[in-house]
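Taken together, the values in this text are just the output of simple stated rules run on the coordinates, not laboratory data. What you see is a predicted model, and the numbers here were worked out from it, not measured in a lab. Cβ atoms are built from the backbone, for glycine too; each structure is taken alone.
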Structure P
Amino acid sequence: MKTRTLITMTMIFLFGLVACEDILEVPDISEQSVELLAPSDGSVLDDNSVNLNWKGVDEATGYTIQVASPNFENAAQILLDSVIEMDTLGYLPNQISKNLLNGDYEWRVKAFNSGFETAYSSNGFQVNGDEYLDLIPPNTPQLVSPTNGSDTSDTEIEFTWSREDVPGTAERDSIFIYSDENLQELTTKAVEANKSYTTTLSAGTYYWLVRAFDAAGNESQDSTTFNFTIND
């Protein structure tokens, strides 16, 4: 009886090892290649909004996508270096968009999973769209007043900030005023402001920041966050 039990347990153990090995085995995709669909090699695009599309690779769990100008061998600038990974529902996109100025570019994609990756596949293309396209974001606003950590008894508050304008399309600011440190409770939001904004607030502590944008749709990074208190 003991011998039979020992044999049975040994078989279960060995079966478990085989099963685990099957589960942990990662498909080797290193000999596969990513088929680039568009832009095709040598194409000329008349739209500055470029959609990069490729065919999905079986057993891949992610892609690395890069765009260089004018090409990777003589790269003056890397315009895109992104990683797309499969989500928890098993969805893995095989396209990405990028706004590009007129000029020559090369794009490339490689697929990967947890154990292997393919070589890069690449295409060269040219963008010949709007020569006056504005892709430069505004400078980040610098907050001036109310100063950080200040307090006042006035309920009418004038907010001011500075920002050096960037040549191009017209720029404006959005100001966000919150009543909590985690910036979840938005008290006031104003768009189309221009380096100042005045509003009336009740007693309490407030947190504020500013973001700039322009007519072309570019946005700056958020400013630092200042807080101030209105006393009863």
Structure Q
Amino acid sequence: MPDFRSFFVDPDKIRNNHFTLNKKESHHLSNVLRIKAGELIWLIDGVGTTYNGIIENILPEKVTGTIKEVFPKYGEPTCDIFLAIGIIKRARMQLAIEKATECGVRTITTVPMDRSIKRSINYERVNKIIRSATKQCARSKFPSFMDANSLQSWLDQLYDGPLVVCSGKATNHIGKLHSILPKNLKGLNLVIGPEGDFTEKEISLLKDNKAIFVSLGNRRLRTETAVVSALSIINEIVIGN
């Protein structure tokens, strides 16, 4: 993608190859970035399509223009990753959510675990983080965000595909997934535990669901670091397969 600015456009505001930005995006474009009529921008609809457009009119609360090119599923991986994260401190959780979005996950679910720090979820803040990260990394779809009641409730609704668990207690390195995962994989469930790792009870529960346990190496990583490390490696393995 060329170095144009990205803006969110409501899918309903694209008609007959013309687009209209909402008040917030219009203000950011004209008053903050001071982009002018005639310039090219990228538009993300959040549901799977990216557009290349040219600005035609800039009004105080509305920017309009013409769609030049359409890019379905731009920036989206070929394999959907459904991520579950053990709840951690708020600032670190927000960082994990931001980086997971940038790494292309399909869904993000926060899960209370035995060693989790109990925190409430600020859904408005989380959605802002997801939208901002999606625009920053130029993917075309907002990942879904959910808050599970328990690890069991998340496991009860697993998506199609293998269940991979990153744990400091695992003996197999995550790189071995290259020979374990099937070719042309379309979906994968990934669990990253809280600081302190999983309890024996949780490990038993995950094993009952045929989890593949993998390690991220011999260093103890914070949860938000483990999210980035695991997703980067898995994305590379899936592309390679």
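When distance in nm of label points 7 Å out along Cα→Cβ at positions 58 and 162 is computed across structures P, Q, the figure 5.0 traces back to Q.
Here distance in nm of label points 7 Å out along Cα→Cβ at positions 34 and 170 was calculated and came to 5.0; which of the structures P, Q was it taken from?
It must be structure Q, since only it matches.
Can you say which of P, Q returns 22.7 when Kirkwood radius over Cα pairs in Å is computed? Answer by label: P.
Of the structures labelled P, Q, which one yields -3500 when helix-only ellipticity at 222 nm (-39500 (n - 2.57) for each DSSP H run of 4 or more, over all residues; to 500) is computed from its coordinates? Attributed to the structure labelled P. Given a computed value of 2.7 for distance in nm of label points 7 Å out along Cα→Cβ at positions 114 and 218, which structure among P, Q does it belong to? Derived from Q, not from the others.
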